[in-house]
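**Q** Just below sit the structures, each encoded as structure tokens.
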Structure P
Amino acid sequence: MTGRTDGRRTAIVTGGAGGIGAAVARRLARDGLAVAVLDLSEEDCAGTLDSIAADGGSAMAVGADVADEAAVTAAVARVVAELGPPTVLVNNAGIGPSTPLVEMSTAQWDRVIGVDLRGPFLVTRAVCPYLIDAGWGRVVNMSSISAVGDADRVDYGSAKAGLIGFTKSLARQLGPHGVTANAIAPGFVVSDMTRASARRLGLDFAEFQRRAVRSIPVGRVGRPEDVAHTASYLVSPEAGFVSGQVVYVAGGPVD
């Protein structure tokens, strides 16, 4: 832990050990929030906490599997005890192996849906009482452009599409309590997941990025910080009239 909240708003960022989640956690800490960085193990979060501490921010690491109900309940209780009740939640944790449907095991389907869709449900349910009690809150769910259809990952695409429906339902249910809910749908962002995709295709990652850029109107691939900037706005007080929306951070329109 890098320091107590001292009256600052508290945020939980799942999947915060690296990639997009780490960038979001760092950005929210720079915005003045105390951040609980949640991932499978506390040790994996050390790099994120170190960078937050170097910037003078406040953060703690929490180890939990978001698909495990008991672990989520314990994790949120610990955040409340050490940082204070959360009013900001970013559901970023996700996995996305690439397996053709006919070769996909039921266990793989269940695991992807468990982390990518059940996980946000469990964490949001655990956090919701604090948002409602505060009369103010922000929920940001990390979807993906795969929600419009992913030929390589039907499990991942299905979970991310479900997350959009979950977000819109949350926005309707929680709006009267002063809580907004939105989804971010990143396109090609440099991350462990896109690196893994390059390896599966037998491509050098630099070449993989060059190929991706050909279909991105702004002429470059995304960076984790691009997503973090968007999350920063959506959890801000200024975004109070934005709810139930899907923001595509993809460098162009998404069909």
Structure Q
Amino acid sequence: MLFFKKKEILLSDFFPENFIDIHSHLLPGIDDGAKNMNDSIRLITKMASYGITNFVTTPHVLGNVYPNSSDIIIEKLEEVRAELLNRNLTDISIRAAAEYMLDENFSLRLANDDILTIKDHFVLVEMSYFSAPLNLFEVLFEIQLKGYKPILAHPERYNFYHNDFQQFFKLKQAGCLFQLNLLSLTVQYGKNVQKVANQLLKENLYDFVGTDTHHHQHLELLPKIATPKIKKKIDVLLKNNLKLK
């Protein structure tokens, strides 16, 4: 009997030229991502070895857990940029936005137009993994009323929607764009998440992708997505990210 190894391709060939990662946690010491500056640089250089050299990094903004102001985020970004120059890593392009939890603090920021966007009017948002906000659709409406376009991070990871798939269609109808976590195509977050991610892909509900890189274990697993089958599934999404460069 013959056994065939699953085909894999290099990540540097998987991502299109000038691909930009719009979801990561690369700024040092302000959330559950990079722990310090050396960690930030190691993560960035590892991703560069995969062919990703353009970033909009998105630290958490989450109540009193990660109460990152726009000023703190920009300050940390400038520190990382300076260190990249110091190490002569001049091929890296990095900007900063945020991954905003849809909570009361976000509503206050929104009212004050204190929002860091991915590009232009696109803003990355997330929900609790336990339940959606009771006023979710009102908040999505307010975001758009303010002139922003919400991109919901990793919708496949909200387990409370797994048995109520119609909610995903309702979110899209409400004007919400969807960002797929690339590692959701592996077993990183569990088989149920992987199954829902593939179902959302089948329904053409995703708009963009992101690595959601927090630590080196994520980057060790990332090459598992680099197969011709997966590339074919998400090639349009990979190219959509180019619009946010």
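**Q** Suppose relative contact order in percent (Cα under 8 Å, 6 or more apart) works out to 19; of P, Q, which structure was it derived from?
**A** P
**Q** Given structures P, Q, which gives the highest value for distance in nm of label points 7 Å out along Cα→Cβ at positions 14 and 70?
**A** Evaluating distance in nm of label points 7 Å out along Cα→Cβ at positions 14 and 70 on every structure, the highest lands on Q.
**Q** Same structure again: Between P, Q, which one scores greatest on mean count of other Cβ atoms within 10 Å over residues 118-125?
**A** Structure P comes out on top.
**Q** Have a look at P, Q and say which one yields -13500 for helix-only ellipticity at 222 nm (-39500 (n - 2.57) for each DSSP H run of 4 or more, over all residues; to 500), as calculated.
**A** P
**Q** Supply the structure label, taken from P, Q, corresponding to mean count of other Cβ atoms within 10 Å over residues 86-93 with the calculated value 11.8.
**A** For mean count of other Cβ atoms within 10 Å over residues 86-93, the value 11.8 is produced by structure Q.
**Q** Comparing distance in nm of label points 7 Å out along Cα→Cβ at positions 142 and 158 across structures P, Q, which is largest?
**A** P
**Q** Given a value of 23.6 for mean count of other Cβ atoms within 10 Å over residues 94-101, point me to the structure among P, Q it was derived from.
**A** Q
Coordinate-derived values only; no laboratory data. Only a predicted model underlies this, so the values are computations on that prediction, with no experimental measurement involved. Cβ atoms are built from the backbone, for glycine too; each structure is taken alone.
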